Structure formats: C-alpha cells, structure tokens
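FYI, it's all coordinate maths here, none of it is from the lab. Since this is a predicted model, take the numbers as computed values, not measurements. Cβ atoms are built from the backbone, for glycine too; each structure is taken alone.
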Structure 1
C-alpha cells in the first residue's frame, strides 16, 4: 500500500471515528439530561442527524473498499475469465459515471440550499448537502485505489484489523496449540 493510500485511509477512518464519537456523545448527553433533569438539548437531535448524514457519505467509500455494498455476482460467475473482467470494467465505468452525476447533483443541491437555514442551529443547509459531493468524490478515489485488484482478480481491499483484535486472535491460536 503506497503512502498516499495509507494516509488517505487513516484520514477517512479518523473522520468517521470523530463523527460517530460526536454523535454518540451528543445523543447520550441529551438522553441523560432528558431523564435525569427533564431538560433536553434543543439542537441535539438535529446535529446528530446531520452528523449521521456526513458519516454515511464519508463511510460509503470505506464500505466499497471492503465489498460491503450490495452486489449480484451470479451472472458474472457464469462467464469466462476475460468476459468477467470486461463486466467488471463496465461496472467500474458505471460507478464512476454515477458518482460523477451525484457530485454534480450534490453541488446543485448545495447551491439551491445555500440561503436555507437549519431550524435549531441556524446553519446553512449547503453545509449539510456538501456531504454529497464530498462523499461521492471520496467514493471515486476509493474506487480508483481498488480498481486494479477488482478488475483483474475480483478482489476487494482487505480490511485491516486493529492491534487489539490481532492480539486476541494470536492468543487464542496459542492457547489452541497448547491443548
């Protein structure tokens, strides 16, 4: 894995971690306050919703890398090797075209909604709609990074496990070898 890809993935992962953490803290604080003090944070639900929208669009590329999106492979498996590769090239071209259209539409939504404000926080909706073109741009980058292995081997990027789960797996393997 080259340096750009490693930093790109790390930045994408950390953005997702921060968005999920912020959303969890806001929702937990709001629920706790509601039940303990009968007071609710006015903007909590709205901000949590918008964080989830951003998290969805930023996380779509990570799901794509791991083959986590819905796919139908039966037709492709009936074909020979070269025909399978041609189908995968066609799929890649369709995905890039779809993402490009969605980037254009997202920019259009941003432009149209720039004067509209969110109800509780009074933030321009263009910041919320910015998730769409940014997310689909990231999808194209992720797609470009896995395109070669997808077309040639029908293989998606392996999901890296964290150090803690690797240690647990290693310890379980050592324990099994002792028995």
Structure 2
C-alpha cells in the first residue's frame, strides 16, 4: 500500500543519459527515506527500450516501458547532449498524460532542450548544462534561461546535471 504522503518520482531516461545526473536525482530521495525512517519518496525508471545505456556505456533496464508506465507525481527527464534531436512521441504522450493529472516536470543535464522544443518550458525559468547554454539561448530566445546550477519555477524544475541535480533534489 502506498503512503498517501509519499511523493512518487519517475526518471525518464533517453539513450546516452548522464549517469551522474541520474544518480544525483535518486540518491537524495533514498537518503531522505533512510534519515526520516519512513518512505517519503518512491521512484521508478521509464524508457522507450528494454535496456538503456548511459553515456559511460553502463546499461540499465527500466522499470517500465513508456507505453505502460504509471502516473507519478513528478517526472525528471534525463538525457545527454543530443536532447535537441529527440523526437520521442511516446514519451511526450506519457508526459502530457501525467501533466494533465497534476504532475510536476523537471529536466537534468541537457533534457531542458527536449522540454523547450515541446513547449513545456514556455513561461518558466530554466537552466541546462553550461556547454549547451549558448545554443539553447539561440534556439529559444523567448525563454528565461539562467546560468544557475538549478532552477525551480512553480511546477517546473531544471538543473545543469551532475552535482547541480543533487542540489536541486535536496532543495
């Protein structure tokens, strides 16, 4: 039985996702559960394939294929430097279904590119990995892109990846 106070996260992974950003999303949730002595957070992994490889080559089998992934309270999109090229129609359908149900949406590393292309950052401040910030500003001049380690703006949250993701999750 799920604790009604428990916040359920999903990490939506794309090929070549940065493992450090991925771990920096989940480990603070695990630590919070351990330190509190109760299950404050749960998490699951979602992808469009049976196995997804991180940018360092480590493979992860997601808990759910995006077609049958459950609704969650918060989605964190985790992708690498090719986020501006992702089509991801199935992933978008699942994200939009969760947003309609009230989920919050976030991105780590370069996943803000993906969300911006789909219009999901319109009207929100955001950030992404520093190497991608010039191209992001050029592609989305109407968005409030900041150079902060992370940005939490109402129901959207973004980080530069790595340790910035850890700081964001702690906040």
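Match the computed value -9500 of helix-only ellipticity at 222 nm (-39500 (n - 2.57) for each DSSP H run of 4 or more, over all residues; to 500) to one of the structures 1, 2, and report its label.
It was calculated from structure 2.
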*Which of 1, 2 yields 21.1, 68 [Rg and Dmax of the Cα atoms in Å, calculated]*: 1
*asked:* Tell me which structure, out of 1, 2, gives 20.9 once mean count of other Cβ atoms within 10 Å over residues 19-26 is calculated.
replied: 2
*Winner on mean count of other Cβ atoms within 10 Å over residues 35-42 once structures 1, 2 are ranked, highest first*: 2
